[in-house]
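Here, each number is a calculation from the coordinates, and none is a lab measurement. As the structure is a computational prediction, the values presented were derived from the model and not from experiment. Cβ atoms are built from the backbone, for glycine too; each structure is taken alone.
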Structure P
């Protein structure tokens with residue numbers, strides 16, 4: 001019932017807008033809930049992940065109203081949430097789960113987190129450890145969901161030396177520190193996306209950020225009242241990456257995507273595309289709600305292979321699936337390494353990508369925390385192939401894009417998982433000319 005296929009398309013063309021950034025949407029909802037006053041959000045993502053988060057915040061006593069052009073949050077202040085006897089169902093979202101665990105770290109009541117099968121297999125050890133140091137009592141079997149957390153009114157400030165790059169864990173600790181009577185310090189050895197820091201500054205948190213060599217030192221003083229602000233959220237760059245990549249491998253294609261977030265921690269993939277000889281142009285740059293925004297144009301391109309190291313992979317962790325598909329069409333070899341975090345996403349993405357590419361007759365080798373891919377401009381599959389997505393939305397979208405340059409159908413086993421991040425993906429792609437269809 002959920003199978004969906006894609007097949008060679010003649011061209012993709014159009015000027016489009018995409019949903020607001022999912023990562024920022026989740027952060028604004030959570031931080032808006034802790035602020036004093038009403039936060040009005042424009043451009044919020046209404047993916048399944050975000051909708052589940054809204055339901056959970058309402059269960060915890062936050063008033064959230066959806067209107068035609070905006071969403072309004074009535075903040076309850078730091079530590080002002082109400083307890084609920086109901087479980088918090090997090091669906092598929094690792095981001096919302098980690099950030100909410102940080103939020104409930106400074107609430108003096110017990111809450112149980114549950115999720116879908118995929119989320120329930122994701123290890124939360126790297127976050128549970130520092131939250132326990134901050135005073136939270138956390139019960140979990142094998143560091144996975146279901147998780148029961150009982151917070152503490154005033155969390156203990158800590159110094160956290162983050163060895164493995166994760167914007168989610170960093171953000172959760174920052175949120176947990178908001179009710180700490182002192183200074184919490186995070187040392188980022190490999191800088192990651194900084195949307196949480198930008199939002200905290202905007203709503204009045206006492207936060208300092210300094211660079212030391214290649215490291216970033218973040219210091220935040222807790223128990224500072226946060227004040228609600230109006231926030232506009234630009235288009236999700238991860239969504240733009242998927243659609244733009246489709247244009248790159250489809251002949252006679254040109255797509256312009258309007259108002260995309262181009263925060264420098266989110267543009268690594270676009271910079272890599274330029275190194276791959278992609279025809280990509282960013283124009284009409286401006287700043288909205290302290291974030292950089294621009295229009296991005298993608299045109300059909302003859303791509304060449306590139307090799308990605310750990311730091312690069314850390315800054316385009318969501319784009320590795322679509323990068324791997326592009327590498328299959330690029331001239332020469334491509335590779336990525338240092339992607340250990342990929343094994344703890346919605347699926348083990350190194351495994352998922354290896355299996356999918358191999359199924360599509362792409363020459364691929366497993367490396368330590370990465371893959372090596374030998375490109376070939378034409379995908380030489382002689383019959384329809386089915387891709388196992390493991391309910392991973394980014395694997396599903398990446399292989400649907402791959403099918404647009406294949407003479408035979410590439411079939412994914414679950415199209416519904418895409419709704420977790422990009423609910424109108426199929427509609428937008430069909431509108432610009434993608435040959436997508438349901439599979440009976």
Structure Q
């Protein structure tokens with residue numbers, strides 16, 4: 001069978017298997033085993049265990065559970081609420097300061113947790129009721145938090161970036177730095193739309209939050225400054241040559257646990273057990289998908305599907321930006337149905353040789369890919385963040401949340417266009433800090 005036809009068949013059957021409700025990792029293993037048996041014989045399965053466990057034999061993978069523990073320890077405390085309150089008190093005199101506070105809190109919490117659902121839940125529990133109480137439109141209140149939560153997979157430390165780095169053998173340190181300015185760009189675009197939407201509503205009372213004394217502003221800082229110091233410390237350790245990303249993640253996780261215990265009194269064994277239990281569950285899920293995706297990639301390569309697709313794309317006489325547009329559409333559609341980790345692990349090995357042959361920087365492409373995944377988090381039918389917001393505010397209909405989040409999807413598309421026009425937004429900082437990238 002022609003490898004391209006076989007590739008289309010693999011794609012179709014993979015979609016059907018994943019839509020059946022089976023977990024992503026199990027689905028990938030089923031498809032891989034099935035095609036290997038049919039086209040390479042039963043003996044080809046002998047290599048599957050070696051490939052499966054070999055994919056996990058990577059020191060960089062240690063950073064994933066460490067960063068997850070770091071986020072879980074923060075998410076289990078009042079850190080999100082305190083962060084929201086601190087920004088609200090300091091930005092109270094800024095026009096539309098409440099929605100700006102929420103988006104700023106989402107950005108900072110995302111930098112500490114690296115999790116989109118956790119960011120939505122932590123900031124949304126405080127932010128959405130407060131915005132609605134002060135008269136903000138439901139769409140702005142829900143949509144801004146849903147969109148702000150997506151920053152968790154872009155702003156470092158990002159588990160998604162770690163997965164991309166492992167899948168493509170790209171520097172994780174460069175990937176983290178590449179997400180900084182695009183993350184700030186998205187925050188700025190989100191804030192600009194939120195303020196415009198608030199002003200357009202015509203309710204001038206929305207521009208005025210409460211009034212706080214200087215004492216009230218300073219008394220909240222001791223609760224949030226330690227976490228901000230951890231962010232700065234983690235980045236300094238990583239880029240100051242003090243430690244590797246995995247070692248930095250371990251130190252960050254330990255410091256977050258210590259601060260959660262000391263400041264938020266998270267010393268009850270049951271609370272600590274819940275943090276470790278949830279972190280272990282999420283880590284095992286991600287590592288299981290990584291290992292299964294390794295087997296899936298081996299199957300695609302063994303049947304010469306990956307190489308044939310790359311060669312076919314290379315023979316197409318199309319402008320490289322037309323090619324990038326098609327890739328973005330593919331990623332966008334895939335993100336509607338699959339979690340970011342699964343899309344990256346399945347698509348990156350195929351897309352990497354294509355985009356590098358076309359002359360695109362893989363570090364830059366990681367940011368574009370991640371923003372596409374962010375769009376998937378606030379788009380149906382999966383749209384995880386939409387359901388998190390609906391769980392926080394069940395009286396806001398899913399349709400209202402979706403309509404409220406659509407302008408933020410437009411903001412993300414604008415960000416992708418700006419990155420295409422000015423790729424230095426993503427590549428300047430990694431090159432400035434770590435030197436120019438070669439290859």
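Can you spot which of P, Q the value 20 was calculated from, given it is relative contact order in percent (Cα under 8 Å, 6 or more apart)? That value comes from structure P.
Among candidates P, Q, the computation of FRET efficiency 1/(1 + (r/R0)^6) of positions 3 and 275 (r between Cβ atoms, R0 = 41 Å, to 0.05) that gave 0.70 used structure P.
Computed over structures P, Q, mean count of other Cβ atoms within 10 Å over residues 115-122 reaches its largest value in Q. Tell me which of P, Q gives -8500 when you compute helix-only ellipticity at 222 nm (-39500 (n - 2.57) for each DSSP H run of 4 or more, over all residues; to 500). Of the structures listed, the value fits P. Between structures P, Q, the calculation of distance in nm of label points 7 Å out along Cα→Cβ at positions 147 and 251 yields its largest number for P. When FRET efficiency 1/(1 + (r/R0)^6) of positions 75 and 371 (r between Cβ atoms, R0 = 30 Å, to 0.05) is computed across structures P, Q, the figure 0.80 traces back to Q.
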